[in-house]
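The next part holds the structures, each set out as structure tokens.
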Structure I
Amino acid sequence: MLGADYPFLRHAFLRAAEESGSAAPPTGWTPRHLTLRERGVLRAAMPLYEKNHSWGEFVFDWAWADAYARAGLEYYPKLVSTVPFTPASSSRLLLGDAADRQGASTLLRAAVQLASDNHYSSLHLLFPSAADLEVCRDLQLHIRKDCQFHWQNQNYADFDAFVQTFSAAKRKKVRQDRRRVRDAGICFRHMHGGDMSAADWQRAYELISVTFLRRGMAPYFNLQFFRMLGECMPDQVLVVFAEIAAAKIAAAIFFAGANTLYGRYWGSDGSYDALHFETCYYQGIEYCIATGKEFFEPGTQGEHKLARGFTPNATWSAHWLRHPAFFTALGAYVDEEARHVERYMQSVEKRSPYRRGSSNEP
């Protein structure tokens with residue numbers, strides 16, 4: 001199965017996103033997926049969407065759209081190869097044979113041709129893999145650099161062994177976080193998708209919706225999407241509920257890949273000291289240690305993750321613009337932006353919580 005190691009690239013995930021109406025033409029996501037077949041056998045595939053806006057992509061190009069508008073040009077529609085509403089790195093050029101560089105190149109050339117023939121302004125590959133980037137460089141797409149904060153398992157025996165790698169002050173802060181949650185009488189329940197009842201999904205959705213509503217927007221994915229995933233991907237969906245006396249007061253939704261845990265959505269029905277850190281980060285770390293997962297990607301943004309043991313990691317995107325002058329200007333822009341991102345990553349690494357000599361020290 002192409003892309004099976006990544007929960008977001010499974011057919012079930014993309015089908016749920018589209019059939020639930022979460023990522024569909026009325027919400028600005030029109031599927032334009034590409035496949036490459038040889039003698040009737042699927043050789044490669046590329047998730048691809050026509051977009052008439054830039055919401056839900058997490059690689060921000062609003063300034064590019066604005067520049068097009070000021071020049072009297074149309075930036076939308078555009079083509080975007082990504083997983084809707086999911087800022088997680090994985091392959092965008094899905095191959096039956098990982099060494100099939102020619103198949104990947106053929107697929108990407110077809111995407112560029114599709115954009116050119118149909119007068120799309122641009123083609124964007126968001127959060128592609130390292131192998132994808134090499135193909136993008138071969139075809140002279142511009143590469144854009146950004147960063148997220150990720151956690152890596154160093155074969156820790158338990159959570160305490162993990163925090164022992166911190167400096168004394170940072171270790172004390174994490175333990176204070178956890179103690180405040182325990183002292184509030186909060187406990188946690190881990191449920192996989194197959195364990196979730198309709199009422200459980202309803203409550204989880206109510207809780208994560210709070211986070212979106214506070215920002216004045218509806219959740220990207222609807223309740224039907226999560227219910228569909230609970231049925232078709234029962235072992236790859238993890239919901240962590242925070243409870244007081246069996247009442248569910250907060251929830252975080254994660255997805256489990258072959259070797260990586262991905263944190264996605266969170267919400268609570270009130271303000272609880274350190275509960276966000278515990279539910280979204282510490283519970284995820286404990287899950288990774290218990291299940292032997294090597295990596296934990298908790299989502300975008302947030303230097304507050306640094307003090308909890310997450311370190312900066314580069315993320316990437318690749319871009320082709322049909323307009324020659326804008327494409328040339330974009331090359332200079334992303335080069336300068338990459339230098340800024342690199343300086344930023346070096347700066348925040350100096351504030352890592354890990355003590356000198358630990359295996360996680362940058």
Structure II
Amino acid sequence: MDRVDCIVIGAGVVGLAVARELAMSGAEVVIIEAEDLIGSVTSARNSEVIHAGIYYEAGSAKARHCVQGRDLLYAYCAERGVPHARCGKLIVATSADQRDALDAIRAKAAANGVTDLQPVTRAQAIALEPNLECAAALLSPSTGIVDSHALMHSLLGDAQAHGAMLALKSRVVAGECRHDGIALQVASDDGPMQILADTVINAAGLAAPKVAAALQGFPHERLPRPYFAKGNYYGLSGRSPFSRLIYPVPEPGGLGIHLTIDLGGQARFGPDVEWLSIDDPAAIRYDVDPARAERFYAAIRRYWPALPDAALQASYSGVRPKLVGPGSEGDFVIQGPAEHGVPRLVNLFGIESPGLTAALSLAPAVRLALQSQPVGAADGS
């Protein structure tokens with residue numbers, strides 16, 4: 001059985017950020033990824049937005065790591081030459097009765113340390129974005145966009161420069177929490193492998209609860225119930241009619257049918273929220289039904305009345321690893337030895353949006369969680 005200092009399970013943006021953090025601290029790191037590419041699941045199927053930290057509950061891990069991660073991410077992208085743009089965002093009230101919702105959003109943002117939101121009138125918003133229609137809006141100058149693939153390759157490059165190794169098409173199928181480490185059984189194209197690691201970081205995204213459940217000796221009562229929320233995106237041919245991101249007032253389960261732009265100036269709308277079965281593995285599919293676009297038109301025309309008929313084209317979809325069902329907003333869970341009692345194991349559960357923004361803040365938090373004492377260690381139990 002091979003032995004290594006640390007295994008990071010999952011090569012999405014958060015797993016890569018954690019691997020970079022640990023490798024730069026001197027650990028021998030192996031990154032195990034089930035797919036044949038890095039970041040090809042949740043990390044590659046989102047809006048690529050650098051979030052300001054506006055919507056999350058004050059004191060939550062999402063709020064804290066989003067605000068910290070935003071600043072770290074902008075600095076990292078500038079230093080490493082990762083393509084990004086601080087393009088800004090308008091959060092729009094599409095009717096007068098939504099003005100109070102804008103006030104509530106601004107208050108929540110301030111509680112999270114986001115103090116640069118600027119109220120704008122209808123006339124001011126239209127002066128900024130002539131194609132927009134709204135009753136009022138908030139301008140978020142800290143919101144931006146990033147090339148998520150370039151970011152992930154940069155993080156991987158940093159990790160590898162400090163000795164980290166990447167194993168693609170390698171899936172954890174079982175494991176055992178032992179006194180001398182965590183033994184993992186890994187299936188790969190080269191045949192089964194057994195690896196004993198002093199430290200394991202479970203950053204497997206959608207599969208994180210399943211990976212934790214496969215570890216013999218892990219307390220199953222500490223496993224969260226997963227929920228999968230699929231979001232469908234639809235593209236618009238031609239250049240974007242807006243230079244900023246346009247978000248309506250949030251709706252339960254998501255942020256509404258918003259408009260984002262990529263670094264090439266292309267516009268896309270989404271995501272909607274489609275809850276998938278957690279009992280049927282085949283339910284996680286990434287096909288986009290063109291017919292679902294029909295429900296987008298009315299929502300988009302509330303803030304862009306000039307949207308032409310038949311302008312939306314099925315683009316892509318993503319699935320969020322949520323920890324709560326419809327109508328609730330869950331939080332990031334960094335579950336270390338202090339929570340589950342297994343030394344040198346950290347599970348990352350519910351790392352959905354704003355995980356891309358928060359990755360560089362989550363990484364040092366994982367390193368700190370590794371140092372926590374297992375449950376009962378202080379009293380010898």
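Here, each number is a calculation from the coordinates, and none is a lab measurement. Since the model is a prediction, treat every value here as computed from it, not as a measurement. Cβ atoms are built from the backbone, for glycine too; each structure is taken alone.
Details
- Source structure (of I, II) for mean count of other Cβ atoms within 10 Å over residues 32-39, computed value 20.2: II
- With volume of the Cα convex hull per residue in Å³ derived as 140, matching label from I, II: II
- Parent structure of the calculated result 11.3, 33, given that Rg and Dmax of the Cα atoms in Å, for residues 264-303 alone is the read-out and I, II the choices: I
- For 0.55 (FRET efficiency 1/(1 + (r/R0)^6) of positions 40 and 80 (r between Cβ atoms, R0 = 30 Å, to 0.05), calculated) the corresponding structure among I, II: I
- Given 1.00 for FRET efficiency 1/(1 + (r/R0)^6) of positions 168 and 208 (r between Cβ atoms, R0 = 41 Å, to 0.05), calculated: source structure among I, II: II
- Comparison of I, II by FRET efficiency 1/(1 + (r/R0)^6) of positions 16 and 328 (r between Cβ atoms, R0 = 25 Å, to 0.05) - largest value held by: II
- Source structure (of I, II) for distance in nm of label points 7 Å out along Cα→Cβ at positions 152 and 352, computed value 1.9: II
- helix-only ellipticity at 222 nm (-39500 (n - 2.57) for each DSSP H run of 4 or more, over all residues; to 500) from the coordinates reads -8000; which among I, II: II
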